[in-house]
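Asks: The following blocks contain the structures, represented as structure tokens.
Readers should treat all values here as calculations from the given coordinates under stated rules, not as data from a laboratory. Quick caveat, the model's predicted, so the values are computed rather than measured. Cβ atoms are built from the backbone, for glycine too; each structure is taken alone.
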Structure 1
Amino acid sequence: MIFCGVDPGLTGAICVLDSETKEVSFVDTPVVEVRVGKKMKHQQDVYAMVRILRAICSGKDVMVVIEKVNAMPGTGAGGERQSMGATSAFNFGLGYGEWLGILAALEIPHQQVHPRTWKSVMMQDSTKEKDASRVKAMQLFPLSAKDLTRKKDHGRADALLMALWASKVSTNNLGDF
């Protein structure tokens, strides 16, 4: 069976994990550059997202798990409360909704998983730092470490760990890995 993890952010990725061969592959979220006013901005390339999911999933026994994200307030460097701006929050939600819409339109089996849920299983012995998922993914899949070397590859790592989480849940094998 093929398990796909989707980190739906603009700098996210899709990870494809074949549960039989243990092969892992990554596709970064496709983006296009568009003019917004006087500035150029990146947006998810919906047409490329459709082509990618169709190629990955067509005719295969597949389960896609997508991180159930939401815009949330944070804390600034000085401890002050700050939140995601309205435009950023809108774009964040738009990208997440695009992934869900594509999965539904292509009739691809999928489930949403809250970060706390998959991280409680996959990251139980790790720190809470953003880079921890990248380190954990490289430990579990040393042959894929070459695809996880950059700091910005945390989206790939999250997608890989979500795909592995899905494979563990589907087989009720939540023990050691």
Structure 2
Amino acid sequence: MLDLVKAETERIESRFLEPACGNGNFLAEVLKRKLGTVVNRYAKSQAEYGFYAVLAVSSIYGIDILEDNAGSCRERLFGVFNDFYRETYKTDTPAECAASVRYILGKNIVWGDALDLKRVDGSGEAIVFCEWSPLAAFNVQRRDFRFDSLTFGDLPLFSDNGEKVMFPTPVKDDYPPSHYLEVMNNG
């Protein structure tokens, strides 16, 4: 199935959402392909590798209605990340990089119901996803979007034919840029 969108799985910043992620079977395979691209392009520089590997993780999103599945998915994706790091540099992921990845996975893999677009943690709140955009000097910019604003609208998100498209409005976009190793300290 991933071979049908092979080029997108190899683009580090291309975003993937699995609305019923389970323990992460699909997302783990996407992450492996993305990290393979990172290794091929950036392994000679550990700093660049770290930045782009974290960026690859930040482009993966999942929702599951079962809390344990969402947690298992986060752990599985972190394991994929750490295995690639260990294979590339013969050491575990540095603590600050591991903390950033875990923080991002905590934001991007959500315990929620993709059908009613809400969290199922008892809060009844809308599902919110963070967009992590790369900036210069290993920085990222975070913006938060409600899932329902990304999925339901009168206009499509994308068009190949020049039609008008929807531009989602973030629910929060005033996060200051932060270094990729410090994302957990910024909101």
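Asks: Among the shown structures 1, 2, from which was the value 49, 40, 27 of Cα extents along the principal axes in Å calculated? Before the final figure, lay out the partial values.
Replies: Values: 1: 49, 40, 27; 2: 48, 41, 38.
Answer by label: 1.
Asks: Of the structures 1, 2, report the one carrying the highest value of distance in nm of label points 7 Å out along Cα→Cβ at positions 1 and 145. Could you put the intermediate results ahead of the total?
Replies: Numbers: 1: 3.0; 2: 2.2.
When distance in nm of label points 7 Å out along Cα→Cβ at positions 1 and 145 is calculated for 1, 2, structure 1 comes out on top.
Asks: Work out the source of 8.2 here, i.e. which of 1, 2 gives that when mean count of other Cβ atoms within 10 Å over residues 33-40 is computed.
Replies: It was calculated from structure 1.
Asks: Consider the structures 1, 2: one of them gives 30 for relative contact order in percent (Cα under 8 Å, 6 or more apart) as calculated from the coordinates. Say which. Intermediate values should be presented prior to the final figure.
Replies: Details: 1: 30; 2: 18.
Going label by label, the one that fits is 1.
Asks: For which of 1, 2 does distance in nm of label points 7 Å out along Cα→Cβ at positions 113 and 161, calculated from the coordinates, equal 1.1? Before the final figure, lay out each step's value.
Replies: Working: 1: 1.1; 2: 3.5.
Structure 1 accounts for this read-out.
Asks: Quick one: mean count of other Cβ atoms within 10 Å over residues 9-16 came out at 21.2 when computed from one of 1, 2, so which one is it? Intermediate results must be reported in sequence, preceding the final value.
Replies: Working: 1: 21.2; 2: 15.9.
Here the read-out was taken from 1.
Asks: Now a separate question. Given a computed value of 0.40 for FRET efficiency 1/(1 + (r/R0)^6) of positions 65 and 169 (r between Cβ atoms, R0 = 25 Å, to 0.05), which structure among 1, 2 does it belong to?
Replies: On the way: 1: 1.00; 2: 0.40.
Answer for the origin of the read-out: 2.
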